[in-house]
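What follows draws every value from the coordinates through simple rules; no lab data is involved. Owing to the predicted nature of the structure, the values given are computational and were not obtained by experimental measurement. Cβ atoms are built from the backbone, for glycine too; each structure is taken alone.
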Structure P
Amino acid sequence: MESESIKVMNQDMVKLDRFDGNNFSRWQDKMMFLLTALEISYILNPNLQPIEDPKPSADGKQPTEEEIEEIKKQKAKREEDEVLCRGHILNTLSDRLYDLFTRIKSAREIWNIALEFKYKAEEEGTNKYLIAKYLDYKMVDDKSVLEQVHELEVLVNKIHVLKIVLLESFQVAAIIAKLPSTWKDYSKKLMYKTEEISLEQLQKILRIEEESRLRDSKNLV
């Protein structure tokens, strides 16, 4: 009874948005956390072996009633966990995806073959698109540098959601390299700094420089 109440508490702790085909990795992680809390995630293990009926021993001794009963209990629990696992996965899908996958009776097949095969492949395409967008991003002179740095940070956050980590030192170097043409000399100055600069420090430096340039341009008018 105590185990059941713990499972209910764990389930209440994990509130999942319905998966509609976007952000598969995030949904998959949350779903796995829930199934693990409910102690039924083992159903998704591709190496899970079927529970076999007890066999006579090498000397021909037949299995005891206790052994037979124990196997029956294990099979009953496996079947119950299979139903629960499949149900939890389907219930966190959008109506469209629920209708698409509800005909599949195996939780493992829904998880490993249908969902992962389809949406992992799509997500990998998204990975390439976001990385290409980040690498191709070019800052312009007629827009605030800090505003453009923020746009790059938004891209980085989207990339991080897909479990691709861009080191902070790489991001700093990329921002410096992407500074607009009127910042070319200042960009070189930053690039040749010997000490390491954090993202936070870089943004402070760029803010001071941008405010200084704005003041100078107003004084010239």
Structure Q
Amino acid sequence: MSKKDGGECTEKVKRYMEQQNRPYSVNDVFMNLHKEVGKTAVQKALDHLTAEGSVREKTYGKQKVYVFSQDQFPPLDETQLQEMDRKTAELGATLKEKEKQLCEADTQLRQLLSTPTTQEAHAKATQIKEEVTRLQQKLKDLTENRVLVSKEERDKVVKESDAMTRQWRKRRRMAMDILDAILEGYPHPKAQLYEEIGIETDQEAGVTLPKV
């Protein structure tokens, strides 16, 4: 590397360290300059800047850290420091307000996204109106005692009901015959027998055998 190239590298590293004004290792500077300057050249530049007092060197174990010398910056008086503190507080308050506004805007956006569009609302309203009309017609038919099933359907239901009733009557008669046969040799009242074997009468069940 020529002396001219070395001077350009040193100037580039110095300018970067001054602009950032924070501690960096050699590798940090090398990577942050996007490898525009070789790592060896960065080390030489930092060594040179340290020697001339532009950069301070600190050693932490085996790691060396470099920071731009604060002596290179003009001193700040108390008035300037107070003004900087005031601006920092002002910017902090502004940031907090912006964050609040962002949160409110985000909440409003979520509400808007969950709200149906005008087209969806119209479609839903139409669907509800159709359902209301259907239910109103059904209510009217029931109120006026209209026949809502066909004769064929009604006859089928009656036929099935009659068949179930005949089965009920037949099984009831068979059960009573068996119980009567047991009672002929049973030394206790019928109620006690029913209780012992868990028989529930029609009256106890609250049902009445329909006529066929």
Structure R
Amino acid sequence: MVGSRLVSDIVHNDISDSPLTRPIEVKKKLKKQYGIDVFYLVAWLGVDKARGGLFSDFTTSFDQLRWYLETGMRTNPGSVFELDVDESNGCFRRLFVAFHGYLYGFQFCRPLLFVNGTFLKGRYKGHLLVATSKDGNQGRRLTFVSDRQYGLLDALSMIFPNVHHAYCLNYLKRNLIDKLVGLRINYKLTLMKILVKCAYAPIVASFQH
């Protein structure tokens, strides 16, 4: 008999404090604190309604992007905002944001860009891509650091064919662990130590060794 509206009211404060609260966590809370069993869909709808009431729904958020960009250009002149909309139906496709402070400050950073992406888990899915630089100008040519995703590998080789492209050590370690399933733990640890030594080797001879 418990509906999503009641679930929304119960978890309102939880969502306010932790917007990424998952429906499965709500199910467990309702069972533990109130002795109530709810279907996963009811918990999901309750979380969705609570988020919508607190942060507005996804459709409204997408619709506010135009206002956000106009306000950003007015208050941050020199910034670059590019909103791409499907001309056939007016739906959002992608958005690029680079504030003037970031663009101006990059000339004082090392020419080193860390590129990463993550899946958006909202109703309309998509990806969030981020590039972060590092302070301290050292005068070398531009270098990208990424997690070796195929999309990034293809794009960088095509758009930036003459730049260095390095790989994040943490992602390399995770990939190695995934490939060592079933092997003895001591053997895994030894290989991980060797990988780290390779990554931090200061000269080619040390790396090859």
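Each of P, Q, R could give helix-only ellipticity at 222 nm (-39500 (n - 2.57) for each DSSP H run of 4 or more, over all residues; to 500), but the derived value -23500 comes from Q. If distance in nm of label points 7 Å out along Cα→Cβ at positions 57 and 201 comes out at 7.2 when worked out from the coordinates, which of P, Q, R was used? Of the options listed, only P reproduces it. Calculating percent of Cα pairs over 32 Å apart for structures P, Q, R picks out Q as the one with the greatest value.
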